[in-house]
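Scrolling down, you'll hit the structures one after another.
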Structure P
């Protein structure tokens, strides 16, 4: 077997990825097992972290700041927002460090480098599934106690919406991962951007409370916003569902994936010389 760098930058060899599927599964298992290695509570942190965040958000944003949640129980509103945003942010963080954190492995054995971003998406999806299960436990409780909750038919699009978020994070992540091999400052910058990004995304507040038209438009241009609002609309009955804005998010995601793939393929040829 002769291993050569790819000549075409805009290419993705699915057959090669399929041949290395065993390594993909191995990396997923390794990442999941080592995430909370040598911790007392282990995977329970997947549950504890969002629950603690919800308690703080309910106390601060609901109790002190009195930010409305469009009639949805605050715990449900914040838990759904935290879980969805957390999945996007975790995928973006993990993917953006693909080259740097896996440099030792890349230098010892060959496998399609694109597997690592896919591993990051899968591992974070497992954590998101646990948090989503917690959300439905809360949902059943509030529904049983008489809260006005509505699940719309658009809930069938939920897997598609999460796929859009995951691919958006992968696109952004591959771009940053390619650039951080030379410019490590970008890792710090990305962390700050994600910390601020959450506040221009309707996670802790509904988009309906933004009454200024220009500000509303600016926030809607955030590609995560239409997906976040669609998720809330489908599961909670509150939010703004727009096919037009979802198409915009899909277009941005597609462009990011193309650009990210070009950057990723270009840098993987020689990143071991600079990482």
Structure Q
């Protein structure tokens, strides 16, 4: 098996560059037929994966969720599956997919892996995602997380959430789903294929990557104090206990707002005048590579 590794040296606040040497040693020891390509800026990962996908049996992301999303979009339309060795800040897709997080177990999982289908999301008919789209509060918190330099991992997102509490308020938003309509002030809307956001937090604890449906979490106007008091519910799967929280399932979702809203896709901020969000799921629309090892 010949593997292309697309490496983002800046992922995980520089962890990519630090862990690359260890990866190269492991690849030599395990005699892996491979090629490494390093990204130098936005767009490289998508370009590399699209141009080189037919030359390899597998394309592996050595980076975070943002790099993963770029590679995903480069592979859509081809037959080459995607694997992930996570070195980002959140690593939410691998959590949702129950893939190993640590370096050597992740590589071993790849070397013993096989193809596995999962659902694929399409945003506004153009860009694809595999884990989650966040609109409103969680997207704003994602923006704030990029300003936090001294923390790592989930702690970054927790700090960003508490910082955002002082700045964000609910906005009018219409959410149209297959069988439901929510037209209300919204604190956040999360359209999820996978369960994990913010480095292991969950707004949609029952979301599954292969059920053919999005889990859509809507949080109505809610006080900052209530969020703080109930923050543990983001880690124990009980978020739906709150009266302000509604979770529905849908194959298509259309969100509209009169004012532009912050948005993230698989953890990456989408900079645009986002007022209309049209999202559709493609059941079994993408192929990932998984050895079935689970978390490590």
Structure R
């Protein structure tokens, strides 16, 4: 086993049980512990995205990198205490206007507004990706039998990543380069990473009645989640290629940055949530 694979295995063995433990053992107050973990991860994600978006650019961005991390917190407050009010949209609009309004004052001081387009675009990007996508982790906490859906979501995403990696190593040597932004990814890896989670979804819904889904719905749920996970991985690859970096950071051994580990989950979360909401 090469060192990279060993590090990935160790990280998965540590990370997945930790997440499952938080969900299963600490379900109190609509999974407050899981919510706080999501917020903490969101702060790290935003820091890494901030660094990638501003790398090699002398923009002197004044927007706090952590600003978007308020959105998961607001989502928890809305769903838990004010379900009849759309606090998420209100706060998002206020954050966007605040971020853009900073340029009114600082744009002249920094460079006489020459870099205003870049600064404003980056400010909006930090709120939308990954911040606004992260709120769907919190939405999962308020579904009926939330622990089932959270664990299923995590399991499908980890399965997609694992099987894509393993099948890519074994069967993908001759069919790499299907997507230019990530030339080491193979057809075999993509097929396995999407199809096997679909089969897992089919199997789970066939065995466990708690899902209240048909096997076909389980299969579709697995496919959609895995497809979202694959797209999430490629989106981050675009950011990394543009920034000229291999990893988004170095906080996780064998995986690089936090974004390198959960880029797929961020995009898969809203897809999984809306699919479940339509099916149950």
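Read the figures in this text as sums done on the coordinates, not as results from a lab. Treat the numbers as computed from the prediction; the structure is a model and nothing was measured.
Numerical summary
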| read-out | value |
| --- | --- |
| Identity of the structure behind 65, 47, 35 (criterion: Cα extents along the principal axes in Å, calculated), options P, Q, R | P |
| For helix-only ellipticity at 222 nm (-39500 (n - 2.57) for each DSSP H run of 4 or more, over all residues; to 500) computed as -8000, the structure of P, Q, R it came from | Q |
